[in-house]
Structure I
Amino acid sequence: MKTQTHIFKGGASLLILVLLLGFAVLAFAASPEAVAGDPTGATKQTAKEIGERVTLETVAQTAAATKIGLNYVWLMLCGMLIFFFQAGFAMVETGFCRAKNASHTMFMNLLVFLVGLVGFLVSGFAIMFGGVGEVASLGGQFPLASEFKIGEWGLFGYQGFFLTGVAYDVGVYALFFFQMVFMDTTCTIPTGGVAERVKTSAIVLSALFISAIYYPLFGNWVWGGGWLSQLGSLAGLGHGVVDFAGSSVVHAMGGVAALAGAMVIGPRIGKYKKDGSSVAIPGHHIPMAVVGTIILFFGWFAFNGSSTLSGNDLRFAVVIVNTMIAGAFGGLVAAIYTWKSYGKPDLSMTCNGGLAGLVAITAPCAFVNSMSAAFIGIVAGFLVCWAVVYIDAKLKIDDPVGATAVHLVNGCWGMIAVGLFADGTYGDGLNGVAGGVTGLFYGDAGQLGAQLVAVAVIFLYGFTTQYLFWKVTDKWIGIRVSAEVEIAGLDESEIVPYAYPNFQVRE
């Protein structure tokens, strides 16, 4: 019995020894020293130090690269979604116009993108962002940093023409793509104001002027480090002019162009009676306009949300929800207002009410809370209903789709709303000013002052240059089709093919 016990203990000890030797061999085979051909382990400490250093450095570098990469993907993906705006605008405008002009209206909405790209590539982007100097979300220091100034006040950039030279850079290309689709919206808005009687050649020149000079200058002043954005750091007016996603830069500047164009080209034939009273000219396809409105509503989430320029800035959640709130309240108020006024809700005005709310919230969306967003949308819904009637019946300006009321009036309202309702919870460091953007109701009257300066510039610069453009173009090539063409429909002479070739669409 004792012998068996010794044998058992001896066998167990041998088994344990074999297991330990096995683990030792495996550990040695997997060790950095074995891999490196150093069986003595002389470099063990050095390898450990290298491993620690590589781990810390690579983790930090990988995290930074991932953050910047996410921002690039965010910017490019949202830019693609914003481009879909073009389909929404095409459908809204075409639906609000008559069938005999449907192809021409669609063509204008496609054409302004094609022409606008040329103008923005050649000179527009350089004027707008040639002096921007830094885009932190795209990796910090930017290769474009040439701004023409008078004293300390920036006026326009002058680097990046044709995206050549130092502009041949991934960050510049990303910003160009993103800003191009914003500019495209400004080019599109005036087509609605002059629809159903404008020559195609005039639209080509309009898109070229807007994309190459008109839009980029104002864009530089607000977004490119120009003088309006400097009103805070140099003149003590809040954070300077603040427009988060383009109530002024995109929409009001497009709306004032529509106003000037409609004034110069004059009303459509049959729009006003001899006594001056307005005649309603219904659109031919309101369901198409509704679908277009829904597309625009969807695109607006990217339009505003992506203006963080960063997928890491979680404020985009506030931005997108505020956008949804204001757009919904704008549309609802317009529906209720027309229902109360006319006994039935007006579907076309409900669409414009929703768009008005979206335009108005575009500037303040990142700086206000949900209650303010709702109020901004409510006011926008009323404003668009009043403005459409006033512009049409009182001013005798024929704007077939309500572009002026939606984009100019509510773009200006959105800018003022920043100066009133910004609550100071966001925007620290914006335009070189410390602290969050704060409006009048939260203690900073200076911000309202800056916003009012921007509204004044929209009319002084925007309206003046656009009115002169349309006047000069009219003298040069004539901007309006003949009465015969207008009566027959622009699809007959300005474009091929007809939108509805199997139907009689003359009126």
Structure II
Amino acid sequence: MGIKLTFFFVIVSVLFFSIESFAKGKTCNSVKYVAPSGYQSDIIFNFDNEYICGQFINGDWWVAIGRSGFVKIVSITPFSENGLHGYELSPKLKNSQGFDYRIHGYDEQLKPRMPIDVSSTSSLIKAVSVPDGEAGCRPCIQFSAVLTVVDRPIYSSHKLFRPGYFGSIKGIYSFEKVDVRRLAKIPVSYVPESKKYTFDDIEVSYKGIRLDHLENWFGRKLHPVDNMPDYGAEIAKMNAVSILRMMLSDFDLANPIHKSAMVNYLQMGIDLKSMAEGTVTWPANGGHGNGRKLPILFAGMVFSDSAFKEAVLMSSFSEDEQLYFSDSVGRVLYGRKCGIGVYWRQVVSGKGPKDCRDPHGLVDGGGMGVGESYQLCCTSKPWKYTVLALLLLDMTKAWGNGDFFEYVDRWVEHGAWTIPDKCARFNGRLQDFGVAWGRGKDGLCIVGKGRYIAKHGINPDGGFYSNKMAEQIWQYYKSHSLKSPIGDP
């Protein structure tokens, strides 16, 4: 009897140890990330000894500080040399980086020297550079990965999201808090194009860390090829369309692929939240800064956490800065703030920024490219899909900018707005500035018959970066007046 009882306790102890080990993690002396582009871009974090480690719900690794009081990282491959394949520990700067010398703001000092003793909860980011060549690479990063160092082993980390990678480590969110009741259930049979955009696509598209904290247009160079699109217009389109895909009736969180798609998308939202809290902004500049606001608010809705809204208020976004309400004409017009001289230079030569607002607040911005250029190519369609997602989620209040919805509705129904305009058109003579055209001594424009009257109403509902599935959902929404079953908080 004693032998049997002893044997029973041994079995129970082994099972308990196995369960506890699974919950906390396992031991490892290195962790590896496999790059989609091939083994040459794989990333391996190597430690001096074995530490308890594990993975978050999206597959990213964590390693716990050992008895020594730190984790010693002896190397990361590919090795960083000649200003390539860089790394940073808990990035905090939005205008400097230590990943690649060909990208704006490179600072070698941001890379701690190996070996690295990490003694507090931190995010170690590693980048793999594209092959060195001309300095004009865009983007310059092929693949990136993050290792999160934690102060103690994490129980059941396979149910938890990785903390945001930027700045001070934030709270850890649990998948058990995910609530998808606010996702509209549009019959998938009404959206035949959905077959061409699967949940496998979403799962793959959002897998891996997206380095997106370097401000302005040169941040495009930091976007890893394997992890994300490089241009803001494509980012904005995908971020809206992916939410729309999850609003169709065939979305099922119990399906492992569907779950992974949602998990990876929410992880992006958590990372963007950490950047916004660190005062990173995505300013208006052509199509570069679009698409980051929606994922933050969406994640906040899914987690029912107001901290995401608060993070949005700490930042600024292209979708808000590239539109304004003009008291002069009593409507929302397109264009970001630029100098008056910059605007008129574009009118004369077509050179320079092509999304500057009309300094007199009478017509859409863009100079000679009004109704075309960035307004057509890189903003209007991604914005339309963003508006559609917000309407279906009943999140117009959370977005906090009614001008955005008014502009999109106008663009879809009418196109460009170039009347009434009392300003004179450029007459081909530069020496006549301030006399026959341009700005007068009183700061107002020289009166004439209008600059771009013939462009009024061009390209209604036009634009690049379109998506057929989203267009079908738009038509379904318009004919059914749908909204979320739970109202805007």
Structure III
Amino acid sequence: MTGIQKNNFNILLIYPEIPDTFWSFKHALKFVGKKVSLPPLGLATIAAMLPQDWNLRLVDLNIRGLSAEDLGWADYAFISAMTVQRESSKKAIRKCLEAGLKVVAGGPLFTVEHEHFPEVDHFVLNEAELTLPEFLKDLDQGRAKRIYTTDQFADMDQTPIPRWDLLELKHYAIMSIQYSRGCPFNCDFCNITALLGRTPRNKSPSRIIAELDSLYAQGWRGGVFFVDDNLIGNKRRLKTELLPALISWRKGKKGVPFGTEASINLADDRELMSMMADAGFDSVFIGIESPNEASLAECGKGQNTHRDMIQDVKRIQRFGIQVQGGFIVGFDSDDTGVFTSIVEFIQKSGIATAMVGLLQAPPGTRLYRRLKQAGRLQDYFSGDNVDGTTNILPVMDMTSLLNGYKEILKNIYSPDAYYQRVKTFLREYRLPKNKSLLHTRTTSESLMALIRSVIRLGILGKERALYWRLFFWTLFKRPAAMPLAVTLAIYGYHFRRVCELRVVDSM
């Protein structure tokens, strides 16, 4: 960086690499010629908050590395990351400092762990709508502080439309937008309420429509994931404001199915499920956590107790919304029977995309404070749900916990079990009324995925007999669901590869 003062800086926005996890979909993306599942929404939004006369360049390290030209061009490096990107962040910061760049860092990782990064020049923490303007003002006056933080929450309607133009859209499988922040529930292992509060804050429907219009104008027809921690946190506003606007927006549009995260009480509201399906939501991630009622009560997951969650899942699926489920083992109330119970739940419910992790205690959570007081915390929190580590000293013998966890993953992602529950899901799933939602990729991408799945899974794969049984069963029983069946077969391959490379070999 030069020593000359100037107002129109060259800003290098850097998104660190994400390790190979269930959520990376790294092995599945190769079937459709994509490199990354989701874009760095935070950085694209930050870019829209920076002065218009600044020169911006966004480098997603999941797509390409930092070049000497990038580093030589920039005056400042802005880095945003999640906990799971800690190691990649350290490498990127080191490269920037070696090139003489000043580093500005923000996002969940640095908000929680900024004291572990003494080499960073400036931290813009918490919600950038509140802390970034103050940093920019001080920077312009040559008196920028090291840390900018707040305990206030931002007005979501002040968040600008992300700079999609800075992203290499062709490399992403799905785009993402955010409607709300915060969650009304208070699960003790979750740091969402600590970071974003318990009162959901929403953008106005017009803001969301403007973001979707801007993406559509860029030619985007693939999926869009609402990254809200609980989309249905404020059901009234969702049903009276956002969903009617989305239903209206979708008229005459092709593709662009929606996915999101929600709580299991979605299954209690038939009107809400129907409206979400009409608006184009075809998948939802739900934190099931455990079939063990004692474990759910222990972690404050009251919304999951005293209900038949298998039937809840099936009810949502019958509205044309695929349920992806999160599960956790390692609660104090868990005994060795929980491993079999989770496998049985996953198989009976038909949750094809089942993410199972060891319980961890993120800093800032009630669980973290409780276990720290009890002397049951280890220093290192990886944020990686497939590295076989936890920062908790569990009640269950650690060897039994790790072996049981490994057996769950080997079981649910074995070809026999996986293909069986894909069929269980497809039997329950009601296809969307809007058939364009089933064809979200270009013809060339769909053909590429089909051909590669036939070769890799149907000819070379150990599961080839199961692949063809699913293929022809779907062809004759649910032909309109063939793109979805092929997609889920590809997902299964990814999950098995992650298990083989990261889970089984690491324990």
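A value of 32, 24, 13 was derived for semi-axes √(5λ) of the Cα gyration tensor in Å, for residues 67-218 alone; which structure in I, II, III was it taken from?
II
For distance in nm of label points 7 Å out along Cα→Cβ at positions 139 and 379, find whichever of I, II, III sits highest and give me its label.
Largest one: structure I.
Have a look at I, II, III and say which one yields -19000 for helix-only ellipticity at 222 nm (-39500 (n - 2.57) for each DSSP H run of 4 or more, over all residues; to 500), as calculated.
Attributed to the structure labelled I.
We did not get these values from a lab; they are worked out from the coordinates using the rules stated. As the structure is a computational prediction, the values presented were derived from the model and not from experiment. Cβ atoms are built from the backbone, for glycine too; each structure is taken alone.
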